[in-house]
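Below are structures written as structure tokens.
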Structure 1
Amino acid sequence: MATFTLDGRSFDDIPGFYRQINALFMTGAADWALGDSLDALDDMLYGGYGRLAEQPDGPHTLIWTDSAKSETDLGRAATEGWLRAKIARPDVYAPGPAARQLAALLDGSGQTYFQILVELFNQHPNITLSLR
């Protein structure tokens, strides 16, 4: 069993979150790192590469300290910026899903990036997320 600690004080935006995830999980992973991608994070959480590959079935614990700060930092404003950036790049992203996510966010029924991350971690039975 491995325990990892993600310090919410060590980042204040989405790219910073991924820098910290790379520092925690991708140490010793050749010459590459996760991009700022929920899909890449999801793949890593399955245990196929990085430090989770050592014990892909876990169990692993991720302790997210100062998660309340992260909830604010990765909240509505950060999520809106992330979605608008996706919509502005129809050559890379399908704008329809991002536009629907943005509309839901703006009307109060959508998820913030923080909420998406928590849901993503909780979808992996090999990972126990502890928000502190």
Structure 2
Amino acid sequence: MLLVLRDLMGITRNLHETRTILNESKIMVNGKVVRRPDFPIGVMDILSIPDMGAHYRVLPYNGSLAAHRIQDSELFRLLRVENKTIVKGLKLQLNLSGGVNMLLDLKDPQDAKNNVYSTLDSLKTDLR
């Protein structure tokens, strides 16, 4: 987080300024408030600064990273279905890339109409 805010985007000038902004909960990554300067940011992550009304997508550029400004309509994240399991209570758990899990209700686990998610499918998740 420190490198992105200070070196990549030029929003802060030093570690002290970065910590101040983070402690005031002014930075969000993928829709969640981040307070740690050592928080890892990866490719395709969404960095939001609500006070400025600005949103950035982190993209690869010439062997490094670049922060590309995006509109509100582009506030989504693509996640790949890594695995799926049926858990207690007839719920389908989707294990997605990036450590994200989703629980979905199933009426009948044998019904093919309910089995619309396959491994290696992509899901578009809205961050608004």
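Laboratory data are not the source of any read-out in this text; all were calculated from the coordinates shown. Everything numeric here is computed off the predicted structure, so don't read it as measured data. Cβ atoms are built from the backbone, for glycine too; each structure is taken alone.
Things to note:
- Read-out P(r) over Cα pairs in 10 Å bins from 0, in percent, for residues 25-72 alone, computed value 27, 56, 17, 0, structure in 1, 2: 2
- Of the structures 1, 2, the one that 3.8 was derived from, the read-out being distance in nm of label points 7 Å out along Cα→Cβ at positions 65 and 105: 2
- If helix-only ellipticity at 222 nm (-39500 (n - 2.57) for each DSSP H run of 4 or more, over all residues; to 500) is computed and equals -2000, the structure in 1, 2: 2
- Largest in Cα Rg over 2.2 N^0.38 Å among the labelled structures 1, 2 is structure 2.
- Ranking 1, 2 by relative contact order in percent (Cα under 8 Å, 6 or more apart), the structure that comes out highest: 1
- When FRET efficiency 1/(1 + (r/R0)^6) of positions 17 and 89 (r between Cβ atoms, R0 = 30 Å, to 0.05) is computed for each of 1, 2, the one that comes out at 0.05 is 2.
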